[in-house]
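Following this line, the structures themselves.
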Structure I
Amino acid sequence: MRVVAVMNYKGGVGKTTLTANLGAVAAARGLRVLLLDLDPQTNLTFSFYTVTDWQERLKDGRTIKQWYDGEMPGRDVSLADLVVTPERVNKALVGKGGQVDLISSHLGLIDIDLELAARLGGATTLDGSKRKFLDLHGCLRNALQDSQFHEYDLVLIDCAPNFGLVTKTAIVASEQILVPAKADYLSTLGLDYLYGNCDSLVKQFNDFANHNRGTEDQWPIDPQFLGVVFTMVQIYSQQVTLAQHGYIEQVRLNSQVPLLENKVRNSPRHFGDAGESGVPAMVRTSAAKDEVVREFDLLADEILGALELTLGGAR
């Protein structure tokens, strides 16, 4: 099982569209995929369920908010009990061997960061404080170790555009970090800041984990940056426009975060109605293998290849 956090400090960079389509394409290639929606905007969830379905079937008892609630995440609710299987996308995947499952988000998740921060306090000793830090930041990683998740080849975590505690639990749980970005000033500005914050979190977590050696459920972590993937790229005469090419080259030459070679072009025809059909554009049965689909297939090749995931890949 490979666990990947999809994140960027900047919103509106196509993060959710990338996550939904990458997960669906991986499933179309025969992989078992779990999508975990940690963004309070809940857009990944609404890419597979209508708002009405979410309100009637998921809102009150089957979202990640219920799991983070309580004295310690997961103490009262099992993460595995929150997994749902979206019908519409899986109907489109019949005969392809894979499956997409989902853990839904909730708009109320926006308040959870403050509650989690409050739970970090209260320890009376330094050892107790470090133990609470490890338990809280490592809660999602520990939950994904449950045997019920071993059937998945790939877990994609759609993170909120911030560095709050919920996002930190995703980083601790992940082996790789994928960073969608638009080729503009604001989207690329914070890449190295994000790299630095992730590095600081990993060092602090590992320092505390090494201090608490002998605690088998919290071992050191080593998430790596899979890379930046540029989204909503403007193409003119089969080339990236000159202005966007400049930002892409700046990242290639100057950023600490590596750059993926393949990109997602701007295509309102494919991505403009994201979520309405419940089936991501790149696997709709009506989607011909046009240039946009072929380009996304190459991106999926690059990402899944880097993760060493192929048909029937490692679990």
Structure II
Amino acid sequence: MGSQAHRWAVKGLGVLLASLAFAACAADHLAPLREQFQLPDDKVDYAAAKLVVDRLIDPSTDTTAVHRQLDEWERAVRDNVSGNPSARQVLDALLKTLYEPGPWNQGQPFSYDLTDPLGKNPTNKQLATYLATREGNCVSMPILFVILGQRLGLPIALATAPNHVMVKFADDTQQAWLNVEATAGGFKYDSSYQRETGISEAALDNGLYLRPLLPHEGVGVIASSLMEHYGARKDASALMAVADLALAANSKDSVAMIWKANAYYLDTQQRITSRYPNAADVPPELHDEYRRLTRENMAWFAKAEQLGWIQKTPEQEASYLQHIQRERAKRGQ
């Protein structure tokens, strides 16, 4: 999913409990997101959840303007169907409206942003940016697709693969879930994701990847950008709080597990090792706290690994970047 949490190993000893006042402040700050997680599945609005996340990252986000644009795209899709269309016909109209050039999109369809293939620019994951540039990534593209699909009444859900988000469509005619690859505007088999992203059999058996997520679980996927944001800011308290919300919604959210492990690392680093870089200088009364933080850090990595999560290797990233370079060459970029 673009920029992924890295495995930060805890090395050092730890001190001092986190400030309760700071934690309370973080809790108040995240109240709008907590409300989204608490909604029953039939009340979850993907657009509302995404805009809550985007505003937490960037308070200047113009939610009114984004809603207006979503209304316009919904109307454009409806204009591409007639009569009493089936769900599959509406899905095809949505694909056409977003990805095929025509008057419905002023000849400028949405496409994958090859200049930021790893999603390192967090602004590119915001809905307002994607709507303005029409160039997205494996976070913004499936989220817009599921937002519009929900507005159009489609049986649709988010799903994940390693470092990737996709959309699932319940096709009544085939009595099966179809994978909509929103970064390309087409369909893809589960087997393709298994091969391309290295999904293990254990991960599939444990329901870690490729399953259609319930709406409240999908909110956790949307919140992954916020976890990334707090990780980059080294805000351990807020990062832990968001990871806990996502894990309460989906105990098999491997992204949240890794970010939670990272939050323990940051907590240890900021409160302890920054004060006592030499382990020999750490007072004996702090050893238990260090052991607890270290244990939690490693336990969350271990839990993700037991479910089938595998850390991306440098070779896999290099191979992906080579693929992107070939695509850019094809487009003359």
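Derivation of every value follows stated rules applied to the coordinates shown; laboratory data play no part. What you see is a predicted model; the values in this text were computed from it and never measured. Cβ atoms are built from the backbone, for glycine too; each structure is taken alone.
When distance in nm of label points 7 Å out along Cα→Cβ at positions 79 and 143 is computed across structures I, II, the figure 0.6 traces back to I.
Which structure, out of I, II, was helix-only ellipticity at 222 nm (-39500 (n - 2.57) for each DSSP H run of 4 or more, over all residues; to 500) calculated from, if the result is -11500? Structure I accounts for this read-out. Structures I, II were compared on distance in nm of label points 7 Å out along Cα→Cβ at positions 127 and 151, and the highest value belongs to I. For the read-out semi-axes √(5λ) of the Cα gyration tensor in Å, a value of 37, 21, 19 was computed from one structure; give its label from I, II. Computed on structure II.
Tell me which structure, out of I, II, gives 19.0 once mean count of other Cβ atoms within 10 Å over residues 47-54 is calculated.
Computing mean count of other Cβ atoms within 10 Å over residues 47-54 on every structure in I, II gives 19.0 only for I.
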